[in-house]
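Below are structures written as structure tokens.
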Structure P
Amino acid sequence: MKALLVYPSYPDTFWSFKHALKFISKKAVHPPLGLLTLASMLPDEWEKRLRDMNVEALEDKDLEWADYVFISAMAVQKESIEEIVYRCKKRGVKIVAGGPLFTAAHEDFKGIDHFVLNEAEITLPFFLADLEKGVAEHIYASDEFPDIRQTPIPRWDLAPMKKYVSMNIQYSRGCPFNCEFCDITVLYGRKVRTKGKDQILGELESLYSTGWRGSVFFVDDNFIGNRGKLKRDILPAIIEWMKKRKNPFTFSTEASINLSDDEELMQMLVQAGFDAVFVGIETPDEESLAECSKFQNRNRDLVGCVQKIQKFGLRVRGGFIVGFDNDSPSIFERQIDFIQKSGIITAMVGILNAPRGTSLYKRIVREGRLLEDISGDNTDFTTNIVPKMGFEKLNNGYRRVISGIYSPKPYYDRVKNFLKEYRPLKKRSFHFHPGHIRFHFGYSGAFFKSIWSLGIRDGERAHYWKLLFWSLFRRPRAFPMAITYAIYGFHFRKVFQSCL
């Protein structure tokens, strides 16, 4: 059997970093971890190939080679999925689809031969057994959550690793919190399931043995969901492994804001090689936090929490939302003030949407306020909810937020203020990486490209030169960061070009 694993392309979005990747001649930030893990679950005797359409074209000869095409995707990749299905149907290649998008809304997709939904550790074996008997069904689903201690190591050998900026692995699934708008607990439950210490070290070792050096992203939706095991077993093991291997990787991940409450944990993360974390801030408004059940963010100084995390050497990327029912017209200026004061450079601000299956989706259906389905792009000015403040006020306010944080002056001011305060506890080299920063000689070409694109061609070049000269003479160790954040700003301005 010949299995072609196809990852659909995604459009130019906030997190694609496509405009930034051109500076370092890379095609995408991360490989498709789900498909690479799935490849390890398929029978050993099968032939397998990967085509990530974000880094290489899906050619007709690939489809002619395949017996089955396996696809996994997120909502933002819908348009690409339609193309894949059309091309497969035209050539008579059968399609197997799984992953979060199809688990949430498989009924929206026509032309798929088999859906293997929920978590593949449970549903894929049933599909493979029936396929071998010649009686494969249309849908395989389960409401059980597997023990991911049995999940195999991804097939890194299938990925064109040099085309990516960072590799990615997974330690846990599930989240102890239950935010109204979030579908993580719908997909993976509230009980945090984790891999074992030896399993994580095995995955790190497998990456190391491929020759990979540099960035590794832990894709967990809340890496600190089980803090006890993390501090007791996992981080000490990673620290020892990194020391033994002479620190080949730099890690980043996602975590809840209560990370700031645990200084020992932050110290261990930095010691292990973590230097960045994504945190869902959402809003500085207490009533809106209560509305969306974001209780872990309530009754705390959120700016102070962010600054504390960053003082420990973990740069914070933040998620923000406007359009809650309790949002007043003042929320837009409050969001701008929060982001500028907190020093969060990579601040993703989006309009509230209701993913299928979430508590928010069910509430909006009951209230008769549901519109078309979500686009999957968090920053494209769309929503599937009739907002209480009205579309015009919401869209105009959202534009003010984007302009207030990503126009050149406020953006470069924020970068400079961040670099003034940033004093990591652990010294490290810097490699360019979207979402967090490292920079080494191999990416020096990005500096010269930035001079041409941002220092010469850009109409806002004065901000670029002021930042670089300030950094060079006042904070020379932060000079690579200054270059990288200038490049980030270029990407963000491209993405938000319509409102800037």
Structure Q
Amino acid sequence: MLSLMVMFSVALFAQQKSVIRVYPDKGEQVIHKEIYGQFAEHLGRCIYGGIWVGEDSPIPNINGYRKDVFEALKELQVPVIRWPGGCFADEYHWMDGIGPREQRPKLVNTNWGGTVEDNSFGTHEFLNLCEMLGCEPYISGNVGSGTVEELAKWVEYMTSDAESEMTALRRKNGREKPWKVKYIGVGNESWGCGGNMTPEFYSDLYRRYQTYCRNYGENRLYKVASGASDYDYNWTEVLMKNAGRHMNGLSLHYYTVHRWDNKGSATQFTVDDYYRTLGKALEIEQVLKNHIAIMDKYDPRKRVGLLVDEWGTWWDEEPGTVRGYLYQQNTLRDAFVAALTLDVFHKYTDRVVMANIAQMVNVLQAMILTDDKGGMVLTPTYHVFRMYKVHQDATYLPFDLICNKKKVEENRTVPMISATASRDKNGVIHLSLSNVDADNSQEITVELPGVKGKKVSGEILTAANLTDHNTFEKPNTVKPAAFNGAKIVGDGLLTVNLPAKSIVTLEIK
């Protein structure tokens, strides 16, 4: 890497060009498809009106699930969905959400807007949706206000095929065979809305609760402990020391937020705001390194996975929307946060086994926005996830990258190019490139030693302005288009002319 930097440093300074050297023969780690996971909480209009409208709705639906949303999610090849929260999970009592819907009790969602939750979307509705989408369910269990017995019985209800009170109840409610449930989260944000616990107290509680999350039949649970918020390294230290051998995974939450008391507008921002946001998003890499170093100390064989099961941008709610619903628009800036964050995740797949962007529909950095009239919008973030799905379960290819950098704050710089590369099971190489520069195009030389590609094709996501976004009136302001700016100029050598503020995924055959 050092010799490459010496070779091109002078040329880069003069010509402002970028160089990427990919090492196709050094790929070892697989990019876990679960890194492209989603998160659906009972929050705002994520579930009701976003995913679920009921069988009697005039909005076209499949067994109560919005048809347009279902088809859009199917196109993404969603690998896993986390549910029912979030903060909602530690106030959720699963038996309220089973049985005839008209008989299910109502409750007040005290975490999010104080609205009435009618429990019409419960265990059956969620697990059936996962089956229909062909994805893994990730259940977030109630530790904050629930009992050990309650969580134990939920696992039994979902996964046991034996003769028992819980399985009889499931069959009475219309499900003969158990579901396959792999991931079980034992609490959520137990340091905060999940109980305001100390790490020492939660470690003991986790050990107790997970003991009674049993494996039934051939179902094998992957038990996830409630991990830290961004920079709380002590939480990870205590949990790994006191409970590491009892867990399969440890969660981590990281939001791209500058100030929690003044998050800023999703659509009204300056170019400087844009760069500052990307600097904050990229800081997740150092956060990952620090948590991974602690995990490595207690688990050098990397048996315990790290799950970034909440991440993404968090802006002020859109004017005129319900407070506490966390409904925000989604611009080209959000698309860059998604692309750059996924690029980082790919580099640490020896430890990062899952990530779940917050959230799937109508909340925070959503894939999809809907209205009550049947309208649906695919956001720029959705398009990044669709363009990047080629990396799911592909082999990560390491690379060296030389490009200009921009200082955006006293302690933060942002590279003008971000990239990731992979080879799929058919031997096809995919390369995703982001030109972060808001004003200038980039000429990129891509070296792929040993690759005799004969054809390159691609897609590009860009817009006239960083603040551009899709609305119900103009749903296609930001959408992918065919990209013809890449050329094969020799064996294992490409040139790519990348427009300003653009994201591209290339396929090299």
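Tell me which of P, Q gives 13 when you compute relative contact order in percent (Cα under 8 Å, 6 or more apart).
Details: P: 13; Q: 19.
Matching structure: P.
Of the structures labelled P, Q, which one yields 35, 27, 24 when semi-axes √(5λ) of the Cα gyration tensor in Å is computed from its coordinates?
That value comes from structure P.
With distance in nm of label points 7 Å out along Cα→Cβ at positions 62 and 454 as the yardstick, tell me which of P, Q scores highest. Kindly include the intermediate steps, with their values, before the conclusion.
Numbers: P: 3.2; Q: 3.8.
Across P, Q, distance in nm of label points 7 Å out along Cα→Cβ at positions 62 and 454 peaks for Q.
Work out the source of -11500 here, i.e. which of P, Q gives that when helix-only ellipticity at 222 nm (-39500 (n - 2.57) for each DSSP H run of 4 or more, over all residues; to 500) is computed.
Working: P: -11500; Q: -8000.
Of the options listed, only P reproduces it.
If we compute mean count of other Cβ atoms within 10 Å over residues 142-149 for structures P, Q, which one ends up with the highest value?
Numbers: P: 13.4; Q: 17.9.
Of structures P, Q, the maximum of mean count of other Cβ atoms within 10 Å over residues 142-149 occurs in Q.
Values in this text are rule-based calculations from the coordinates and carry no lab data. Nothing here was measured: the structure is a model prediction, and the numbers come from that model. Cβ atoms are built from the backbone, for glycine too; each structure is taken alone.
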